[in-house]
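Have a look at these structures, which come just after this line.
All of the numbers you see were taken from the coordinates with simple rules; none came from a lab. The structure presented is a predicted model; accordingly, all values stated were derived computationally and were not measured. Cβ atoms are built from the backbone, for glycine too; each structure is taken alone.
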Structure I
Amino acid sequence: MEKENTNQTSNISSALASGPDSGIDLVYYPDEVLRQHAAAVKDMDDSLRTTIERMVGLMRQARGIGLAAPQVGILERFFVVQIDSEPAQVFINPSIVGTSHETGMYEEGCLSIPGLYADVKRPTEIQVQAWNQNGRPFTLNADGMLARVILHELDHLNGVLFLDYLSERKREKLLQKYRKPQDSQQ
């Protein structure tokens, strides 16, 4: 998920660079990988941990607050989240085990669909179960922005985009403004 539509700057960790040298890059809409269902992670090994570290670096560089594996072309069920100055959190094979009846609207964006934003209605509180990067299971109760980002990233694991929550008319109108980053350079 992309930070809200503001001109805020963020601290970019120099721990890992992203881009051509890291072997990890963002996938942009309408790439078909964004519409595919991701498979469960089977091996929680050093390779996965390295990929997770690179994803955190890429997410920070892109000024995002969440990044799912399909957004970097990996069809496995994991994502990373970092809200404000909190430490990055890793969710491997996540599942939502509870949601509040209360919902809220909030403007969402997506690193894979840069420059587009729309209000999306989601539950305000969730309970999620997942594994961390060390293979340890955990359960987390989340609300507010953290709950929203977790739901947004979990959608990516199921081939769902925030655009899918919009009416067809609103989605089409929004997509008329969209240009993939490579398209804008030509």
Structure II
Amino acid sequence: MLKAICSSKELTNNSYYACICDIIDSRQVQQLKNITHHISTTRFQHCVNVSYYSYLVCRAFRLNARSAARAGLLHDLFYYDRKVYNAGKQKGQASHSSNHSMLACANACEVTDITNLERDMIEKHMWPVTRPMPRYKETYIITVIDKYCAVLEFCVPKVQRIVRRKRGNIYSGGIPQ
């Protein structure tokens, strides 16, 4: 079952999936399932989250939702641990923020042909931390959605644990705190 965070929709049964069905099962994208990302999720799930919500927003604004879905799925297509990278970073070496987006773009090109729009979205999704500015409206959207999803991925599991704990106290006769 493929779902995005805070969504109950099965993503394989709608128009979104048609945009990414040729790349989501690639070995490179599937490899992201083995990498922790934003503490409580996998890099694969993060990419699905960004992909799906970017698709929805771009579709609502009548922008290129297909490219948003594809770039969202590929925007963090890198395999190193950012903490290890940052710990070993040498003077003059590119920051993780700029390095991973360029590496993700190169890796995306190995998975599929990408358009100029998709390239801009992948390479510049860390703006304004990185330069230059995005060229397309879709790039601004994926940039915002990436941050939005990171916040959800960090906060939602904590909120769910609190809710489960409180429900457990209620059902077991305990007093919620």
* Can you say which of I, II returns -18500 when helix-only ellipticity at 222 nm (-39500 (n - 2.57) for each DSSP H run of 4 or more, over all residues; to 500) is computed? -> II
* Taking percent of Cα pairs over 20 Å apart, for residues 24-103 alone for each of I, II, which is largest? -> II
* Can you say which of I, II returns 20 when relative contact order in percent (Cα under 8 Å, 6 or more apart) is computed? -> II
* Source structure (of I, II) for mean count of other Cβ atoms within 10 Å over residues 96-103, computed value 11.9 -> I
* Taking FRET efficiency 1/(1 + (r/R0)^6) of positions 72 and 144 (r between Cβ atoms, R0 = 30 Å, to 0.05) as the quantity of interest, name the structure among I, II where it is greatest. => II
